[in-house]
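Asks: Have a look at these structures, which come just after this line.
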Structure 1
Amino acid sequence: MESFYTEIIQPSFAPPGWIFGPVWTFLYLIMILSFGSAVRLVFSKKLNLIVLVPIVINIVSNLLWTPFFFRMQNFDLALIDILIVWSSILWIMYIFWNKKRWIAYAQIPYFLWVSFATVLMISIWMLN
């Protein structure tokens, strides 16, 4: 998969491939803690089940991006998918702002990275 990433035309601001692993490890830890807390609050009846909708959308679309981009090498699907990931993070932040604000704040690093990744994906889509 890494060879595919290095072979495509990339914008000048594209980071080296090795950076993605540590960044995503950190972000997945934040997601596990914040999303896990949201699930716990729903199961303890402190929040309505509906608050999990954007979280499920986010997790599913996040997991689909790698197969779309690397396995299928379909930049169109990968672009649409990352826009769904980006939008669902905003939705999560909006929903939790008045319910559990720390969950909304916890998404800031994730949102910033996915915003950068979205610009990167748009650039790759345009260049290839």
Structure 2
Amino acid sequence: MERKVRDRKRGKQLARKTRVSRRLARSERPRLTVYRSARHIYAQLVEAGSGRTIGAVSTRSKSLGLGSTGNVEAAKKVGTAIAELAREKQIESVVFNRNGFLFHGRVKALAEAAREAGLQF
């Protein structure tokens, strides 16, 4: 059953989110889930079967040493950091969950940086 949403933009995002999550539910690989807010971007690795979080990185992490957090450069650093974290946990390939966000801008920058750092999806 579909949820009623008064806001048209939010309704479109929820539709994308459910469409993406239906495809990801069939996969056995860990998920790289991305959440984007106005100021920050978050990425986490989630086990496929149990739903446990393996590791997470965000622009709020002190270890990244970011000045400004709501831009493409910060998203690239988060993508590189999450790929390094995955390598430490012996994870080579994941499924990318964009969580209903369009594959554009900061989400795309994070994904491309993670691919360049060696993560396969």
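Coordinate-derived values only; no laboratory data. Please read these numbers as outputs of a predicted model, since none were measured by experiment. Cβ atoms are built from the backbone, for glycine too; each structure is taken alone.
Asks: Tell me which structure, out of 1, 2, gives 0.55 once FRET efficiency 1/(1 + (r/R0)^6) of positions 18 and 50 (r between Cβ atoms, R0 = 41 Å, to 0.05) is calculated.
Replies: Values: 1: 0.55; 2: 1.00.
So the calculation was done on 1.
Asks: Let me ask another. Match the computed value 13.1 of mean count of other Cβ atoms within 10 Å over residues 58-65 to one of the structures 1, 2, and report its label.
Replies: Details: 1: 17.5; 2: 13.1.
Going through each structure in turn, the value belongs to 2.
Asks: Can you spot which of 1, 2 the value 95 was calculated from, given it is volume of the Cα convex hull per residue in Å³?
Replies: 1
Asks: Relative contact order in percent (Cα under 8 Å, 6 or more apart) computed as 28: which structure among 1, 2? Intermediate values should be presented prior to the final figure.
Replies: Values: 1: 32; 2: 28.
Traced to structure 2.
Asks: Hey, FRET efficiency 1/(1 + (r/R0)^6) of positions 10 and 42 (r between Cβ atoms, R0 = 41 Å, to 0.05) derived from one of 1, 2 reads 1.00; which structure? Intermediate results must be reported in sequence, preceding the final value.
Replies: On the way: 1: 0.50; 2: 1.00.
Label of the source structure: 2.
Asks: Among the shown structures 1, 2, from which was the value -12000 of helix-only ellipticity at 222 nm (-39500 (n - 2.57) for each DSSP H run of 4 or more, over all residues; to 500) calculated?
Replies: On the way: 1: -24000; 2: -12000.
Source structure for this number: 2.
Asks: Here's a follow-up. Compute distance in nm of label points 7 Å out along Cα→Cβ at positions 66 and 98 for each of 1, 2 and report the one that scores greatest.
Replies: 1
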